[in-house]
Structure formats: C-alpha cells, structure tokens
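Asks: Take a look at the structures listed below.
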Structure I
Amino acid sequence: MTYREGLRKARAALSSLFSGLKGKKGEEYLRSLSEVLIDSDIGVRTAQKLLQGLQRIEGEDAQRFLKENLIALMTPLEKKIVIPDSPSPYTLLVLGINGVGKTTTIGKMAHHFRDQGKKVLLAAGDTFRAAAIEQLVLWAQASGAEIVKGTQGADASAVIYDAIKAALSRGSDVVIVDTAGRQHTKVDLMEELRKVKRAMGKALQGAPHESLLVLDAGTGQNALSQAREFHSALSLTGLIMAKLDGTAKGGTLVAIARELSLPVAFLGLGEGIDDLVEFRARDYVEALFT
C-alpha cells in the first residue's frame, strides 16, 4: 500500500480542519491555525515551533510553509533498520500495550525481513494474553519465519532466552521478540519487560539491539504518554506507528517523535502483510497534505 492510500482518512481529517481557516486573516488566522495544529494531535510545543515565521503568511502559502517545515523537523528522525552481518542474530525487542497491533506488526516485520532474504525467528514472549501465541504462530506461517513458543502462563523470559539460543544454533539472521502488553499494574508490566530485556542480554551479549515501541495512531495524546513511560523504563531506540489507515489525524507521530527525540522505523498503513512501510518523512507529510 502506498503512503497516499494508507493515509487517506488522515488526509481527509486534516483537510477538514484546514477548511475552517478560509476567510480568516491576521491574528485571527494565526490563532485558528494554532488550534488546527493542536486538534491534529501535533502537540502544543511542536505547534508553536511550526508557527514561528508564519506571521506574514496565510492561506495556501502557509500550508506549503508548514509542510516543508514538518519535513525538515521529521527527516532527522527517519530510522532505517538494516540487518548487519554481525552481530548475528540481530535482536529486535518489540513493545506495546494490548490492542495497539503489536503482534500483527511483528508478523509484517518478519515478512519485510524475509523479503530481504533474511532468516527470521519469532519469539512468542507474550505468554500473558490469551491467544497471543496462536496469533504469532499464524504470522510465522504467513511470513515464512520460524518460531519458538511456550505455553500460556509460562515464564516469558525463559521462552525468549530459549528463542535466542535456538536462533544462534540455527543460524538465524533476525530474532523478533513479542512481549506482553498487560499485567495487573503498570509497575508489574515494566518490571516483567525489564526482566525480559535482561534475559536477552544473558542469551546474547548486546541484546536487544533494538527496542521498538508500537503505538496506535488513533489514540492521540494517550500514545505520547505511553511512549514516555516505555522510554523511561526501557530506553527505546525507535517507534512504530500502527493503524494510520484509521481515523488518526496524523499529528500524533510528529508530537511523539519530536518531544521524545525518538526516531521512527515503520508505519502500519493497512491490514495486509505488505502494509508496513519504512518511515520516510517527505512521503509521510506530502501524503497528509496533498
């Protein structure tokens, strides 16, 4: 799926917001434009930064100015994950609360790396949620990846440790680790995930090589709160924004990436196995505005 196809609803939502600016001028225009940016989930701080230099620009010229400034803001935060020859396997720890599309995203990532000729192994580390293991098994079959799994309720750290050891013995290029997204409290969840991270380091020095957080684009500023919590507890190396084909207004990704200085690796633009794309700032912004 192309950026333009996947962001159709987000583009329509943003266009609707901008339509309310017609006929406004001067201070009224700037005030309304600021409201539009905040309503698009871009965040107050980022909105203020984008509005700098707009005092004498209105209408379509202002939108062009905003577009180019957004591209300039986001381009340094592009993150391309390239699987190196060493260390091998290259380990990706994938995090996120339940419902954001984490396991589905892992399946799409497996397909992405398999298309590059890589040997991929999935670690079914979400032993907490019912049916999570079965869901990952289906994605492994669809993508052609191998999988190491335990049973529901098993020690997730032990399953993931065994998966990395299996990857070492089988000559896998990539290990993608699924994790739980819910425990009885947030403290329980973060401690469980820290334990998983330690287990990965014991199985392979330097692991995990990437710690990636999956977020649901439709949750707006709540996604920013999630990113702050996970980053504080687990030192993220990048973001994946899922469900951008839904009713998200497009600004959430900008707010999170800018406020936390976190790069963006992938975007989820649809339900299909091919609907995960590498993040490219210019393609993303142009698909939102045109």
Structure II
Amino acid sequence: MDSIAAERTSVVVVTYNSADVIGAAIASIDEGAEIIVVDNASSDSTAAALAAQPVRLVKNARNLGFGTACNVGAQAAEREFVLFLNPDAELMHGALDALVDAADARPECAAFNPRIIDSAGQQSQRRMSRLLAPEVNRRVRAPLTGDCDVEMLSGAALFCRRAAFDAVGGFDERIFLYCEDDDLAVRWRGAGHKLGYVHGAVVRHIGGASAPATADGERFKAYHFMRATRYTMAKHGRPFRRRYLTAQAGAKYLLALATFNGPQLWKYGGYLKALMEDREA
C-alpha cells in the first residue's frame, strides 16, 4: 500500500557500475515513491539490473560526477520532497514516514539526515570534524542519540525540501565528487535554514560499495577528494595548507613505494595529482 509520505517524495539514486547493489536499494524504497535513477555511463550491467524495476532511468552519456547527476535527477523530480540515496544504501521500515513527519513538524529545516548505520548495525555518523564547519570540531565526536539540529549533512541519504534545494541552486556542479554535501549544507545555513537529524529514520549504508574497487578507481576517488577539498575550502574562505599537505602526501607516497603498498600508492598518488594542479577546480 502506498503511504502518504511516499506519495510526497521523489527518491534520486545516482549509479556508476552499481549493478551489485542497486537492486536492494530500489527494493527498500516505499511503494508509491517516485524513483529516479541517474546512471553516470556505467559499463557494467546496471541498466539491465534496473530493467524490471519501477524506476525512471536517466542515462548520462558520460560520467558527470555525483552532484551534477543528482541535479539531473532533481530536475526530473515532481514531488514535494527529494531523498538523495546512495545505491549502496537501503531504507529501513518507516524511515521515509519519519523523515516526512519531521519535515512537517519543522518547517524551518531545509533538509534532514536519517540515522545512518553500517552493515553491522553500528551508527556511522557522528558530530565529526568538518573542514567547512569549524564549530563542529569543538564538540564531542559521539554518536547522535536523538533528534537534533546539525551543522553538516551526509549525502549518503539526504532528505530535503525540493523548493529549498532549488532555491540555493542545488549541488555545485564544479565539484565532481566529495564535499558537495558539505558545500550544500553551508549554503543552506547561509540562506537562513536549519538542518535536522531524525533518529527514528534509519538507513543502512554499506559504504564504498557503490562501485567495485580497482587501482584506477581508487586513484580517481583520491584525486577528486583532494581536488574537491581544495575547491570548497577556497570557495568558503577557509585556510588550506597546500604546501604542507603536498609534502605530507609526497612522503607517504614514497613510503608506500618503498614498501610495495599498492592501496597507499593509489591514494597518495591521487592526492598529489590534485595538490600539484595549478587550478582549484
């Protein structure tokens, strides 16, 4: 049976070689929700995995990045609320109802995070140190235990008012991957909105399973993480110790080279590429 919450919500899922996980994500979404999957030119069987699913599939001709693909999905959405959900995440029973109830009760909030747990059932989100919200750094990094205001949001399962998303221009399309959720949260707060956390809405997120891990893929992700960090720090006037980070990454790269540590080579090689570029985005 369709729920009122589902009928008011569009769920946007961005995929990239996500065939192994996308089925479980779609199956977890409440019947009656509008489901839009934006595929970033997957080369695996993602499209085939979605063929019999009750979704609207938008195929990008190339990989546009996470934030841009989310914007594509949001533009196609027709409901009052939008839930951006990672393909390796699953809604637990009642999560969507709890999120919509919270939004109705708190009109001052532009967006909310549910309680995000890992595959072992442990809560994965805390009041963590975030570069764009230094006030968070002074707080105890303990798991959240009840509904509250938050300064930053995780993009793994981000529930928002469609109107509030559109009003700030959606995700910054100069960010290919990483930090786009931090940037969006800062802009919402700058526009006078509050952000909320809903403890009773639970989403299970495997993490790192949206696409298979490969050497090229890990270098690619590391590069875009550092590139996005450089850009967002500059955009919001935060200090970025580029020389120090370059020296640190170089030392760790050389250590990985000497010890034949492949994953560390991929990671710090990606960091160095982004740090040594002349441009920030």
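Asks: Thinking of I, II, which structure, once helix-only ellipticity at 222 nm (-39500 (n - 2.57) for each DSSP H run of 4 or more, over all residues; to 500) is computed, gives back -15500?
Replies: Values: I: -15500; II: -11500.
Structure of origin is I.
Asks: Further question on the same structure: As an exercise: Cα extents along the principal axes in Å, for residues 195-250 alone, calculated from one structure in I, II, equals 43, 33, 17. Which structure is it?
Replies: Working: I: 41, 20, 14; II: 43, 33, 17.
Computed on structure II.
Asks: Out of I, II, which has the highest value for relative contact order in percent (Cα under 8 Å, 6 or more apart)?
Replies: Numbers: I: 28; II: 20.
Structure I comes out on top.
Asks: Which of the displayed structures (I, II) returns the greatest value of FRET efficiency 1/(1 + (r/R0)^6) of positions 123 and 179 (r between Cβ atoms, R0 = 25 Å, to 0.05) on calculation?
Replies: Numbers: I: 1.00; II: 0.70.
Of structures I, II, the maximum of FRET efficiency 1/(1 + (r/R0)^6) of positions 123 and 179 (r between Cβ atoms, R0 = 25 Å, to 0.05) occurs in I.
Asks: Given 20.1, 67 as the derived value for Rg and Dmax of the Cα atoms in Å, which of the supplied structures I, II does it correspond to? Present the calculation step by step, with values, prior to reporting the outcome.
Replies: Working: I: 20.1, 67; II: 18.8, 59.
Computing Rg and Dmax of the Cα atoms in Å on every structure in I, II gives 20.1, 67 only for I.
Bear in mind that the values in this text are calculations on the coordinates, not laboratory data. Just so we're clear, the structure is a prediction, and the values are computed from it rather than from any experiment. Cβ atoms are built from the backbone, for glycine too; each structure is taken alone.
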